[in-house]
Every structure is written in structure tokens, then in C-alpha cells.
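So, here's a batch of structures to check.
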Structure I
Amino acid sequence: MSGLVASDFQDFKGGRFALKPLAAAAFIWLAVLLGAPQSNYGQWLLFGLVLCAVGDVLLMFEAEAAFLAGLVAFLCGHLLYAVAFTQLPLNTMAIAIACLPALTLIVLVLFWLRPHLQGLMRAAVPAYIIVIAAMLIFAGGTWGHAGSLLILCGAWGFAFSDLAVARRQFVSADRINGLWGTPLYFGSQMLLAASVAWQL
């Protein structure tokens, strides 16, 4: 992880292209190792992890088409995470409570990003943010279930790591984005992958 963060900070593309797929493979491997294929929750989560790994690879390229394709891959990954969470017993009160921070996130992020969005991104990014909010709401609904703390921390960490990607792509491409966004993203994916162990 430190090598990937350093590669991003120094804009060393060779290191990024070598290490980022390995880091993505690590969270897939962890989910499989902990038995993801053996439960409905684990299977849906694993599919989501794979799509996020695809998104990781696509975001290594600088073309806008690659970014848009990566956005779609991550959007589908968030959707599959939401489906995975619905495979667990959901707490309706927790879902209601989770709506407030999730909807607040939508408003604040759209207010922040809207002036920087152009063309297709003016529709794609809001759609993506809405899907993230839905994923966070269902993650909140798992509260009280075994492994729910891992799910909540992983889901919210993933959502906040997306802010680093958005800042880099639309606001400012300075090096600080990767310093916090990269470890937060991969750490969050590992937490979600680890949550599989409590669902067997």
C-alpha cells in the first residue's frame, strides 16, 4: 500500500500500473479466503469487489472515456454491495436513521461538485452519488447484525474515498488526493471483504 501511495504521489505510472491491480486483487482474495462463495451475502459482495477492481484498473488511465467506464464499474459495484446488504436481516429503524447522513452527503457533495461538472458528467456524477447514498442506507440497515461494524466502516470509508477521486478529476489534481484517498479506499474494501467471515 505504501508503494502505491508513493507511486501516486510521485506520479510514477510504472509503480501505479504494477501495484494497483495487486492491491485490488488482495481484497478479492481476502473475500474468497473467508468463504464469500459460500453465502448469498458473500457472493453478491464478491461480484461487487470484482467490479470495483475493474474500476481501479480503468481509473489508471487518464482519458475521460476510461474515467466514465470506471465510474460505471464502481456504480455497479456500489449497487451490488447494496444488494449484498439486503441479503442480511435489516433493521428498519437503522435504515431510517441512516437516511439522514446519506441524504446530507448527497446534498453537500452535489453542492461542492456541481460547478465543476460539464457535459455527460452533469448527469453521471449525480446518479453515482445517489447510488452511493442507497448503498450507505442499506449498510446502515445491517446495524445489530454480526459484522455490521465492518460493513458500516467499509461502506462509509469507500464513500469518502470517492471524494478524493472526485476532487482529483473535477476540482484539483494535486498530490494530496492520493495520500488519503488511496489508503482509505483499499482499507475500506478490505473491511467489506472481511465482513464475509461473519455471514457464514
Structure II
Amino acid sequence: MAKLYARFAAMNAGKSTQLLQIEHNYKSNGRRVQLITAKVDDRFGSGRITSRLGVSSIAATFSAKTDMFLVVQQYWETTPQDKLGAILIDEAQFLTGEQVRELHRAVHTFDVPVLCFLIRSDFQGMPFDGAAMLLTLAEDIEEIKNVCSCGAKATMNMRVDAEGNRVRSGPQVLIGDATYRQVCGKCFYN
């Protein structure tokens, strides 16, 4: 039976790298995989999932208006049943809560696994709507570990300016990891 999976971490933990490795594993076993990423994340070009290690793949994109149930249904209808693999979603924190519900329903309607890779919270420590709903509905949740510069486990994302000073206000979404640092809770609050 298929599941909705949530793989979360702070910035720079290797989420996209893991996603691309899973894509490779499915494909090397003759399975078809649908890659999807947030349209808003265009750091490496729209419709592209890129690891900081240099590996990348082309992906479909979603916006807040995308019907994710239909995305899974179209994958299921256009893929031979003996070739079904999985749907892999990068930057899943940008899904709406309703889109996560659509994915959850689609997983159990079409028996297609959906693996979502995400960060839980923004630079102010507030949850993204999609992340909160994924952590509520996913049947399998796993943290991808990362390390703070102090050596502790990084669990938070800190926005910094050009001089490396913490930024405490501004829009929730500001694409580009050059302005973020993964930190532990202690460093986040100090």
C-alpha cells in the first residue's frame, strides 16, 4: 500500500540530493518517476531540481493553483501499471494545505507513493502551511540531519544579510540559499 512521505530538514541538508538519488534508484529498476518542484523556486531555472553537488533533473512545477490530485491521476493514467514508480516533490513546504490533502487522497486512491522533501519552518521559526499539513497527514515522516556551525544539530533556518547579520523581518519567502544559514535552536535564539 502506497504512502505519503515527508522528508524534512533545515536548509543545506541534502534534501534535493536524496530526491535525485531516489529518482535514479527507481529509473535504474525500470520504473517511471514524476519529479515536481515549486514554480516559485527558480534558483537553478524554472522546472529544475538541482543538488548542490551538481546533479540535476528536469521537473514539472506546481503553483498554489495546481490541483495535485489531478497531477497524480494523470501520472497514474499515463504510466503502464508495471512501470509505476513514485512522485517526488521538492520544495514541498510551498504546497498549500489543500494541495497536501489532495496528495493524501490521491496516494490512497491510485496507490502511488508520493515523497515530499521540505523545510518545516521559515526564518522566523514559523511553519509553512504545506509543511504543517504534511507533518499532519504523512504516513512516514523522517528528519534528514544537518549540522549547525557550532556543531549541534541544525533544526532552524536563519536569514542573514550580506554581512552575515541575522534578519528578523521581511517576506516569508525569499528564494536563494545564499541568504540563509542552517542553525541549531540555541544559535537561532542567541
Structure III
Amino acid sequence: MTPQTTTKHRLISAGFRKELESGGLLWPLVRFVQQDTSLDLQIRHESINIYFRGGSLIHIEPNKPKGYGFKFDPNYMKKLPSVLKGIKQVVAALPKVVLDEVSLQSWLEALPMLKQAMDHYGPSEERDAQQQIVWTNNRSSVARSTDWFVCDVEVTLGPNVDPAHPNKSIDMIALHWQSKGAVRKKIQGLDWALV
């Protein structure tokens, strides 16, 4: 009998998605990310991550019975110089569950300090470069002039693709989408690329 494997899809529930849209509880966070060129929002399995310089700044997932659990990795505070130790108190005071606009606002106000903690931790240069590639091709002022749209980063292939190496990952998945004229308007015939 072969063991059954489950594939984790990168998707969120319709209710979660609605909270990320205009008028939803998490919409102010989405707008913050859209306006901050150093941040990137990525959908994961039943959760989202806000990335800064390639590292997960905030992990967000539905909290039963209501609200959304927010998590900042405490490891990012290990290398803080003594002058920035106050960041630890700010993080400790943040609500673990966002239920309303007030608790979300606490996280929005703390974001600059969380980014500062990650700066001192020192993110991976490779992941920082990945995030810059995503931003340039997907969100920057030249995004419509590039031939690539990055769909996802750090995709684990899983046991269904490579049973011998179930944790093997691909750095990026992108669409090759020519930026010239009428070709750009045509969606049929787009090519996938694994980077």
C-alpha cells in the first residue's frame, strides 16, 4: 500500500479573500503593502505572508472562531543593538489576533519597527534579490514594459513531483508575457518559465 500524499495548494478561502478586498478588515494592510515598494504579499496554504527583503515579515492565517492570527518571527529580534531593544516590547504588546480595525492599526503602526528588526537580522541576499525581481516585474513603474510576470517564489515541489526529494523547491515561477503592442493584450499562448 502506498502512502497517500496531500498537495498543499496556495490558496485561501473566499471569506479570507473578501477580508483582503476593499471594505474588508484586512484591506488597510493590503493598501499599505501596495504603497510600500519594499513589501510583497504572497498567498500560502490557507494563509498569507507579507515579505520584506525576502523574509517573512508577518504571517497571517484565519483564527477560529473569528479574526486573523498575526505572527512576527521573534528570531528577527535576536541581533538587535541595545538602542533598539524597545522593539521587543512593541512586538510583545501586539495583539496575537486581529479582530477589528483597532487591533489591525496596532500592526500597521508597528510595521516600520518590524522592518528595522529584520534589517538588523540580515536577510538572505538571494531572497532579497528574488523579492526585487518580483517587484520590478510585477509592481514597479516599468512592470508593463517587462516580458515577465512572477507568479510565485520558493515553491516546494512535494512528493508527487519528486518522491526522492519532497522538499525540493523552485526559486520562481513566472509567465513569459511579451511586452510589445498587441501581443501583450493577447492572453492565449502565454509560456510558463521555471526560474
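Taken together, the values in this text are just the output of simple stated rules run on the coordinates, not laboratory data. What you see is a predicted model; the values in this text were computed from it and never measured. Cβ atoms are built from the backbone, for glycine too; each structure is taken alone.
Worth a mention:
- Comparison of I, II, III - label where distance in nm of label points 7 Å out along Cα→Cβ at positions 33 and 169 is highest: II
- Parent structure of the calculated result 36, given that percent of Cα pairs over 16 Å apart, for residues 73-120 alone is the read-out and I, II, III the choices: III
- Parent structure of the calculated result 1.8, given that distance in nm of label points 7 Å out along Cα→Cβ at positions 57 and 161 is the read-out and I, II, III the choices: I
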